[in-house]
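Peer 1: Listed next: structures, encoded as structure tokens.
Derivation of every value follows stated rules applied to the coordinates shown; laboratory data play no part. Worth saying up front: this structure is predicted, and the values here are computed from it rather than measured. Cβ atoms are built from the backbone, for glycine too; each structure is taken alone.
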Structure P
Amino acid sequence: MRTIFAAALIGAVAVAASAAQQQPAVSANDDAAIRKVITDLDATRNAGGTISAAFAADADQLTSSGEWRVGPSGIEKGYEVSHTTVYKGGKYVTKLEKIRMIAPNVAIADGPFEVQNIPGGTRHAHVSYVLVQTGGQWRISAVRSMVSTPPGPTPAK
């Protein structure tokens, strides 16, 4: 029985080590290109421009207010509505803290973001982007924005 357990344990460790080794490292070029996609997205939003070009054809977004936006056109439309209402005049600032390759040509980028200069102050949140590289270009495939809440039950609205 010990032999079977030891063999299973060694096999599990080998599989985990192999999986960790297969995860590609983020190259300096990919890191810079991914950061540029997000920096350009913020700059385009801040200028009131069209943001859909930053997104992959199958992209989706879950906003920090719980709204699902599907496809580049749905993301664009949602942005236009929020940018002309609740975030009118806002300045988007994203500070990526971590970029990690999760597969070849697929990365996840995380960090805090703010929408500054909006009525009532600043919206503070965290964002995770999943980016895919096709044809040498990085595009956003998924966006998940979160606003921190204290542990325990979610406060009533």
Structure Q
Amino acid sequence: MSTVGRVLAWIALTPIAVLVAGIGGCEARKAYYDWQVRKMCDTDGGVTVFERVLLSQDEYKALGGSQGQIPVPRESSAPPEFPYASSTTDKILKEDSLRITRTESLIRRRADAKVLARYVTYARVGGDFPSWAHPSYTMCDLPGGNVSQQVFIVQGEVK
């Protein structure tokens, strides 16, 4: 092959090589951080219930219960008379073309400020090639179902 042919081959193949390396590098990087997220989920993630609350059918209905769950409003938007509230703290652990976050949510009884449950989750968002593409994500699974179902126990059958 002549020198001109080699130069043309390099010109034609270089963008393909860059594309393949970019996709491979991004996928390898995402796989690494997905593994890190799963590791953090295993060590620190999940739900910890400190106290379960037994509710009658009437209390359940008065709190807006539906399908075995109680909607627990955020502290900032909870009506003053609502007996429970939640708060959430987000911490960004890594941010560049992908973001790793730790989210901790607490459910409190407002009368005495006692924490009834704590939920921690980790997530990876982004890191895709091309970087402007719709971002992929991975996060911790929620064992045991909805957090409020683990905290609030309704007496009798819920309809």
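Peer 1: Out of P, Q, choose the structure whose coordinates give mean count of other Cβ atoms within 10 Å over residues 55-62 equal to 18.1 when calculated. Spell out each step's value before the answer.
Peer 2: Working: P: 18.1; Q: 14.2.
Of the options listed, only P reproduces it.
Peer 1: Out of P, Q, which has the highest value for distance in nm of label points 7 Å out along Cα→Cβ at positions 47 and 119? Numbers along the way, then the final one.
Peer 2: Details: P: 2.8; Q: 0.7.
Across P, Q, distance in nm of label points 7 Å out along Cα→Cβ at positions 47 and 119 peaks for P.
Peer 1: Given structures P, Q, which gives the highest value for relative contact order in percent (Cα under 8 Å, 6 or more apart)? Intermediate results must be reported in sequence, preceding the final value.
Peer 2: Working: P: 20; Q: 29.
Across P, Q, relative contact order in percent (Cα under 8 Å, 6 or more apart) peaks for Q.
Peer 1: Out of P, Q, which has the highest value for percent of Cα pairs over 27 Å apart? Walk me through the numbers before you get to the answer.
Peer 2: Numbers: P: 35; Q: 47.
Across P, Q, percent of Cα pairs over 27 Å apart peaks for Q.
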